Every structure is written in structure tokens, then in C-alpha cells.
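Derivation of every value follows stated rules applied to the coordinates shown; laboratory data play no part. Remember, predicted model here, so these are calculated numbers, not experimental data. Cβ atoms are built from the backbone, for glycine too; each structure is taken alone.
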Structure P
Amino acid sequence: MDCTKILGIGVKMIGWIRSTRLGIFLNVAIGIVFIIAAVIVVITVNYNMRQQALIEAQSKARIILDRNLATHTYFSQIMKPSILAWSEPFRTKEYFDRTWMSSTYAIREIEKYFKSISPSRYSFRDAAINARSPENEADEYERAFIEKMALDKKLESESTIRNIDGKPYLIVLKKGEVMEASCLRCHSNPQDAPKELTDYYGSERSFNRKTGDAVHAVSLRIPLSEAYAAVYLFSWKLSAILLIVLACIFTIQYWFYRRYLLQPLNVIRDKANKIATHEDHLGEQIPQPFGRELSELTTTFNEMSVKVCHERDHLEDLVDQRTEALLREKFFAESLVQTAQAIVLVLDTTGCIVSFNQYMEEISGYRLEEVQGKDWFSTFLPERDRKRIRESFLKATADIQTRGNVDPIVTKDGREVDIEWYDKTLKDEQGNVTGLLSIGQDVT
């Protein structure tokens, strides 16, 4: 879409907004503000509740991890060394019993038993690279953590949220126990391991370990879908409650601003329309509404209505007074012109006679009616001066003022009378030249 179309759409939208009724515009604007506020509240609450659910899941994960790690520690450092010492006199070198010799096996079986009596969607296990049991083999994410753990001795734990089968899980990995001397009997060289162990697990996996190696991590998966579902359910309930509350607030404020804003404005509008269409309503006043601003507006309108009514009622008197004053001014001006002992001459832009005063009639011997509309130059000027004086006339009408020129005029009986002339151009309201005013004094 080019800029012209976009500009056209913008102009149309601005025109629509300007032509929209104030009530509709305010309703739409306030409704949009309410909706935006509700959406922000719901999104904020939803986000905070999800964060809280995540914090609770992490807290639960730490408890589960610490509890199972404590079980590991008990097996490796207390129970197994004690049983090994007690059975030393009669236990053969080839003897192996995973039920008490493998803490990983014990934790795995305890977890299975726990899930059988308390179904839960969380998953806990020991994860290792090249694990002895396939059930404990690390996946890609767990393997990466174990490899980082081998490089960074200070790395203790790591957590993240992963989508598994389309569902969100909190994954928490924690550093497991390091390889201890009591474990090397089964994890160093396959040749030194009990024959019953290699017969059961084989001689390939989980061997060649060393004391202090960090060989496994404790992995815990906690499902977040149920917690998130509760959050979403609460968000929907909150949205419904907010919608009801905002609808009530919107209804109340709509009633208030319609009652105390729109209705007074409509009254002023209707009264103004009546005054504009019927003069009989001039002078009528509007009751004072609630609120200082509207009260001030109403007061101003009422004062205007009364003043316009008064002006209308006295308009005829005012016109008569003004007309009488203009007539007096006109009479005075005409009397001044007619009684002046000087020639007062008005020519149009072509040099034709428009008017002159009584003094000019006395000097020239012509009455105005005889020469009105005739060419001034051919009627009153000697033939020898006509061309020169016409050029002076053209200069004067070009707004070049002339004064003090002495030129003769020819009277009706053929005499020449010397006149000293002073010229002034006449203009209309737009500044266009309409003629020439000449004042002449007999200097013969």
C-alpha cells in the first residue's frame, strides 16, 4: 500500500472521528481504556502466578533431590560399608547382590515402589554416561550437564523448562556423589569385579572409574502443566470477574457523564438551534447544570442570548440613529463642497467628468448636468495643453500624486482661466484606483 492510500485512509479516519458524536466517542474511548487495563491486569497476574508456580516447583525439586541424595549417601557411606565389613569372613570374592551393594539400584526400586502407592507425574532417577543399567543412561540434556560437571568442579546444579511431548516440565539436575573407594570393587577393572556382577551386567559398562570422579547426576522432572492449568483457570475466572466489575463501573460512569455532561450539552445545543431558527426564542435562558465548567458555559450562553435579544429589539432604533448620523455627515460634506471657494472636481479613470461643485459652475459657466460624463480634456482644456495634461492625468491615476500645477481651463464663453491644481487618487476597499479628485484654485 503506497503512501497516498495510507494518507487517504488516515484523512478518512480523522474525518470520521471529528464527525462522531461525543457520547459515542467517549464510550468507545473509555471502553478501550477499560479493556486495556483489564488485559494488563490479567496478563500481570498470570505471569506472576506462573512465576510463583515455578518457584514452588523448584522448592519441591530441591526437597526431593536432597531427600534422594541423602538416601544415596546412607547407602554408600553407612549401610554398604557396614554390611561389607560384617560379611567379610564368609563372603566370597565372586559374590554380588545389587539389592544392597548398588545404591543406584536401590534408589531406582524405591522410586518404582513409591510411584505404585502414590501415582505422580514427576520423574526422578540417577543419570550417568555409560550407565550399568539402561534405565539410568543419560539423555542428551543430562549428558551435556555431566560433561560440563566434569570440566567445572564448582558446578552443582542446573535447571530449565523443557517441552516434552508437548507439555512443559521443570528439569532440575544436581551433581551426584563422586566415586568412592568402596565403589571401585565394582567399577574399576572388569577383571577385579565380582563374577556374579559381570555375569549379570556384562563387562563393558560402568567400568574404569576412578576415585573422585563425578560420574552421575541426579535428574528430576516436575510437570508444570497442572500448575499452569490452575493458573490459566484462575486467569479466566479473574477475567470474568474483572469483566463484570468493569461493566458495572462502565455503566455507572456512563450514567454519570450522560446525566451531568451530555444532557446539559444537548440542552445548550437544542436551545441554540431554536434561537437560530426562531427569533421568538431569543432571550430564553437555560437552567444552571451541575459542575462549575458547565455552569460557566451556561451562564455565558444565557448572557449572550439576552444580549442578542436586546440588540435585536433595539436594532431598528440603532439603524435609524446610524442612518440619521450618516445623512448629517453627508449633508455636511456636500455643503462643505458646494460652499467651498475652490474647484472640487472628480474624474473617472478614463478622464470623464463625474462631478464638480457650484464654484466650478460659476467659473466655467457650465452647469454639471450639461457636461457630466463628457471628456474633461476636450471640453475644458485648450487644444495646445490637452496632450501634456492628459499625460499628467495618467501619472496621477497611476498613484503618482501631483500638486501645484497651474493649467488654464476654457469657460463656456471662450475665456481662459488659470487654475492651480492639487490631485489625489480615489481607491476602493481593495486598493484599486477608481478615479481622481482634483482641487483647483483660481490664480488668474
Structure Q
Amino acid sequence: MNIEELKQKAIQTIDQRREVYLALGRKIYENPETGYREVKTTQTLADALEALGLETERDIAVTGCRARANAHKEGPKVVVMGELDSVICLDHPDCDRRTGAVHACGHNIQTTVMYGIADAFTHAGLFDELDGKIDFMAVPAEEYIEMDYREGLRREGKLHYFSGKAELTYRGAFDDADMCMMVHNFPISAEGYRLAPCNTGNGFIGKNTVFMGRQSHAGAAPWDGINALNMASLAMSAMAYQRETFKEEDTVRVHQIINKGGDIVNAVPADVHLETTVRAGNLKALKETNEKINRCIEGAVIALGGEAQVTDMPGQMPLKADPGLAQCFKENALRFYREEEILPCLKSTASFDMGDLSLFMPVLHGITSGIEGGLHSKDYRIVDEEDAYITPMKIMACTLIDLLAGGASRAKEICGQFRPVMSKEEYLQYLVDTQQQHHYGNMQ
């Protein structure tokens, strides 16, 4: 079969088996699990991939799975990915009432698209027609949440990094990969768009700060205490005053939550925990902003005479989508959408751990639609299953065929034109360098 015949076969098979895919997407949606807890979802996908006859490895990074196709082929390897984890939104009507977990970021869509391509290629007999290897990887822990839980896993020796793709890179999961591709839904329909072939994304550093003061009776003798909550409040105020120093083009964002504000209301708080995310659109701005935030923390400690222990953890890296992959994705999207329905590039200041991989290999992070309401919010809804699941599946399948059919010439061309920001080894060293602790103050 020629390339056009391969694409038609893939599209027809997806149409024929669409109810299988929609049932899977709904099942995953109804069983949300947060990062490194995706036990049921891993089992569901691994069982389904194994049923296709694909060699499947389970629990590739605490959770997650990976199936391999065409392992005997000599051509490039493309990793087709979907993310497993949910967010937490207690206000969402579909959340798990026990945990608050809900798929309000569309990861159930991603994993269904990933599986659908594997299923369609198997049933259509397309793997033998391609000149390269394909891995189907269900990746854990894209959402950077539940830091205490992940720190516990790290202390137990079960992981090194909180973000799933960083952990998988550390474990060598991408050592033999030439490129990665996935889709991510966004509420772009409200602006009249149904797809974008690429997007930008901020990188970030995750910070946990423990402010340490001295407890005393809050009513009888507050002067004998050192108020750790006031230290945290002063630090956050100082961070806010930094905002005018952030350049617009660097898309800096700093946001915090207080995870612990003290122990009892009638005592001066002596143990306060602040979680902060520092985001920026490039590594230079990310480093400079993080230094400013540390100065704010140190200044608050000096002002009030307490102490602070700051733990910096690498979060996710700025996303640098590959233009060759984006162009290939767009060409295939034009089979299904009009030019005016395609946004050239979604400018986003959210973060994606696909950004980590984009530093050292070509990545496709296609933006799709079919939803309404803000991501991570109680208003998130899937409103068009065709746009959410089925059409992206067809576009991804056609893109994969373009990459690997005909001697995999297009995949080889994209790999040849790619210029990494850093090597995989340099990236791993960057993670080590970012993971730091700082101690400020010395109470007497």
C-alpha cells in the first residue's frame, strides 16, 4: 500500500472501532488517579495493549506501562505517549468523592488516543507497512501535585524525580527513542479553533519552604515568640513586589499555597510550610526568578529573626515544540478541519513535562479540542467526543504513517534538522544542579 492507502486504512479502522475507544476513554475518566497512584489505569491500559499481542512492560516508573511494536525494524523509533494522572478538584461534579481526583485536564483523552492508534494499526495490519519502531507509553505523574506523597516515595527509594517524564528519562526510558508525540486538549473552541499543531509552555521549579519560629502564648506573651506565619506572609508580600521586575517576554508566574499555618490558634506559630511554584518561559529567566524568590524568603527570615529551610526540586522545562513535527501534524489535520479552524500556535504559560523531552529530542505536542471550561476547574467538560477522541486519533495515526512509511524518510529528515538545547546527559545534570537546599537564619 502507498502512504495514502495506509492513511485511509487507518481512518476506516478507527471509524469501525470508535465505540471501543470511547468506552475506554469513559472508563478511564470514571476512575481518576493522581500521579504515581495510577494503579487501576495502568492495569487497564497494559491489559488492553497486551491483548493486541504487543510486548508490554508494566510499572515503568512506579506506575505506567510501555508496549513495543516493530522492535525488529531498523528505522527510527517514535514514542506515542499519553499521560495517566488526574488532577484534584473537589468542586467538580465528577470527582472521586473520597480523593477529589478528576480528569479535568484530559489525560484520559490522551491515553485513549495513544491506545486507539495501537489498536487500529494492529487490526488494520499497518505495523508491517512501516519502516520504524513504535513504542506506546502511558506515562505517570505529569501533574506536579501531592509533593509530600512523592517525597515519601523518594525517601523510600522508589523514585528520584517528582515529574513522570523526568523520572523516566533518569531510568533510561528514552535512550533508544528518536522522537515523541502526543496530543493535549485545550478549551480553544470558544475562540473558534479546533486544533493547534504546537504550543508554548513555561518551565518551573517547585519549592517547599519550612519557616521555623519560636512558639509562645499568643495572648499572654507573644513577644516571647517568633512568628513563622508572619515570616511566610512577609516572604509572599516580598515576592509580590518582585512582579514589576519580571519581563513580559519571560512569562514569569509565581504562585503559592500554605500547606501548614501553625499548630494551634492560641500559640505563636512556630512551624509553617509554604509550597511555591516559580515559572518562566526560558531557563535563564527561571534561574534568575528563583534567585529573587529565595532572597524574599531570606529577607523575611532576617526581618523576624527566625529560620527557613528551602528545598528546590526540578519541576518541568520550557516546551520547545519541533516545527517539522508540527507541520506534519497540521498537514494531516487539514484532512478534517479548515485552515481557519487551526490556530498556528497556542501561546500558553502553563507547564508540561513534555518540555523536558523537547530539550534533547524532537517532540510533537498537538493541541486538540472537544472540551469546554477551564483546565483543572469545576467547569471542565468533554462536549464533543469526536473532536476530543476520534479526530485527534486519526490525525496522529496519519502523522505516524507520514513519519515512518516510505523508508521513514520524513522522520529521518526531522531528526537530522533537530538542534537540541542540551544533551540528555546535560539535562540530567541540570536536574541534579536544580535540586538544592538552602538554610536561612540562625535562631539563638
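Numbers below:
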{"item": "Entry that produces 21 once relative contact order in percent (Cα under 8 Å, 6 or more apart) is calculated, selected from P, Q", "result": "Q"}
{"item": "For 11, 29, 36, 20, 4 (P(r) over Cα pairs in 10 Å bins from 0, in percent, for residues 89-200 alone, calculated) the corresponding structure among P, Q", "result": "Q"}
{"item": "When mean count of other Cβ atoms within 10 Å over residues 241-248 is computed for each of P, Q, the largest belongs to", "result": "P"}
{"item": "Label whose coordinates, when helix-only ellipticity at 222 nm (-39500 (n - 2.57) for each DSSP H run of 4 or more, over all residues; to 500) is calculated, return -18000 (choices P, Q)", "result": "P"}
{"item": "Structure responsible for 21.8, with mean projected area of the Cα convex hull in nm² calculated and labels P, Q on offer", "result": "Q"}
{"item": "Winner on FRET efficiency 1/(1 + (r/R0)^6) of positions 161 and 225 (r between Cβ atoms, R0 = 41 Å, to 0.05) once structures P, Q are ranked, highest first", "result": "P"}
{"item": "Structures P, Q, by distance in nm of label points 7 Å out along Cα→Cβ at positions 257 and 289: label with the highest value", "result": "Q"}
